[in-house]
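Below you'll find the structures, each written out as structure tokens.
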Structure 1
Amino acid sequence: MIRFLVFAATLFLSVGLAAAMSERATGIKFAEKLGGLDLFGLGVRKKGPIKVYAVGMYGTSDAKQSLSDVSAADKKKALPLLRSGSKTSFLLKMNFKVGAEKMASAIAESVAPRHSDTSEVDALKTLIFDGVSSKGAATKGTTFQFDCSGDGVAVSVDGKAQGQVSSKSLGKSFCDVYLDDKCVSPPLRQNCLDNCCQP
């Protein structure tokens, strides 16, 4: 009986540990699932030497399956597949304190060059700002979730929904912030390729 309990406890701990992965540079943990989506990879957003936040990308199992047949070195084929699912989510976990206006502006300014509709970018900025302003700043541990789809981008701050910017193309533009050749977190993009593709 004791032997069984020890085995059960060991199994429970190993399952619990397997259910979370740590971003290498910050040590911040991420669950392997988010709203039914699979964790594709983790990375860090840096400004100079400062590790501002850790970020995880979550996608559909269909997109992950499509990537499993592609070489990580074949970026021309792999990168479009990374965003081929019907929904992609980015979970940001703050590692450094940033003011509400500065955080909202930084994300909006990353999306703006990739998106032609400035009113949609402004609406996205407002959702982010409103979500943080009650706290005064995005302190360490604050989370931002951006759910990207063909319907637009939905924003949550610390698990509270802030609203959605309806748009057919804003979701793709937001994905490009993390996936195109000028992405803000090269470690995230590479980690997604390494995890989901063939060597």
Structure 2
Amino acid sequence: MDINKLKLNNFSPMMAAKIALAILAAWYFLDIAKNPSEWHFLNNADLIFHEAGHTLAFFLPTFLIFLAGSAFQVIVPIVFSFYFFIKRQFYSASLILFWVGESLINVSVYAKDAIAMNLPLLGGDGTMHDWNNMLSMTGLLKYTNTIGTMIWLVGALFIACAILSSLYTATLRNEERTAD
């Protein structure tokens, strides 16, 4: 890392605000990683995109319809992050990576619930549990906890990357990035 690229000796109000926002986001998303089973504000967006994924996949085979909910809720923030990245708005792209990590952590809670099926699902009792069905169809139900933990780890990795990249991109010189 070229120390000359960092503008640490000349903080601007915008740089300070971006660093503060990155630190607040890190605190919020680390709390989500620490307490994944608690309901958080972004879970509302996750739920909307999860259900939209099922709706958009109605014509696919049953397994893919089950998968589409969890996949879509993770793909949507990835698309947003990628959009900002190709627009060279790296700070914004970094902040959206927090959402990717949170969404994966949200999916991990659902995956870990595949055997117990204790989570309240839309539609109430008798509603099909996506992860119970997917893991049963693939013969992986006995690995529920391991699969959920692996998904959680990937989500936590995205949050760690978001912390590092948002703090780093907040300190880049103006000529090295476009306005975020």
Structure 3
Amino acid sequence: MHIDRTLQVTKDALAQHPVSGRPDDHILNLLEITLKNNDFTFNGEHYLQTLGTAMGKSYVPGLADLYLQVFDYKATTGFIIKAILYFRFLDDIHFFWTGTLEELKQFETFLNLLIDNIHITLSYSYEKVDFLDTTIYRINDTTTDMHILQTRVYFKDTDTHQLLHITYNVNWYVTRSLIVMLSAQQKSRV
């Protein structure tokens, strides 16, 4: 994300949604400070990040949404064929396509021209596709001669299936969530 564009889309969003008494100028100044002064040391060398944002900042998902609002709008309205059920979560996009494979590749080219330095890598399949932690796949129901979409949990190749031990120094809700998830998985196996 280009810093200047990030600041501009944030300024535009604040102007489009005014709140009486909200210190917009101060918010923008603080955002600019945190975006333009993210320095770090790696292998004894000092660096200043001049593109994008630091990982882990709580406001980054919101900035990503603001940054890609125009992208989403043009992706859903600006091409000859409209994608069905277009979803985006941060930098992952999922949609259903009713056009031809050639038209899909043209759509990919179209998307890659929408915002400078935003590049889409297209991954498609007639049978299954992975989106976030979900695999969506198609089965043929022979009794109705229809295609049915099903889902299952998707694990990346790098997933080690390791969980944090309850005695680790983590927030209480993390360990509570793990217990709930594990007990839910146990019940579904019975």
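A few comments on the model shown:
- Once distance in nm of label points 7 Å out along Cα→Cβ at positions 33 and 161 is computed for every structure in 1, 2, 3, the highest value turns out to be that of 3.
- Looking at relative contact order in percent (Cα under 8 Å, 6 or more apart) for structures 1, 2, 3, the greatest value goes to 2.
- Origin of the value 0.15, where FRET efficiency 1/(1 + (r/R0)^6) of positions 113 and 169 (r between Cβ atoms, R0 = 35 Å, to 0.05) was derived from one of 1, 2, 3: 3
- Answer label among 1, 2, 3 for the case where distance in nm of label points 7 Å out along Cα→Cβ at positions 97 and 137, calculated from the coordinates, equals 2.1: 3
- When volume of the Cα convex hull per residue in Å³ is calculated for each of structures 1, 2, 3, structure 3 gives the greatest result.
- Structure (1, 2, 3) behind the derived value 2.6 of distance in nm of label points 7 Å out along Cα→Cβ at positions 25 and 81: 1
Each reported figure results from applying straightforward, stated rules to the coordinates on display, with no laboratory input. Please read these numbers as outputs of a predicted model, since none were measured by experiment. Cβ atoms are built from the backbone, for glycine too; each structure is taken alone.
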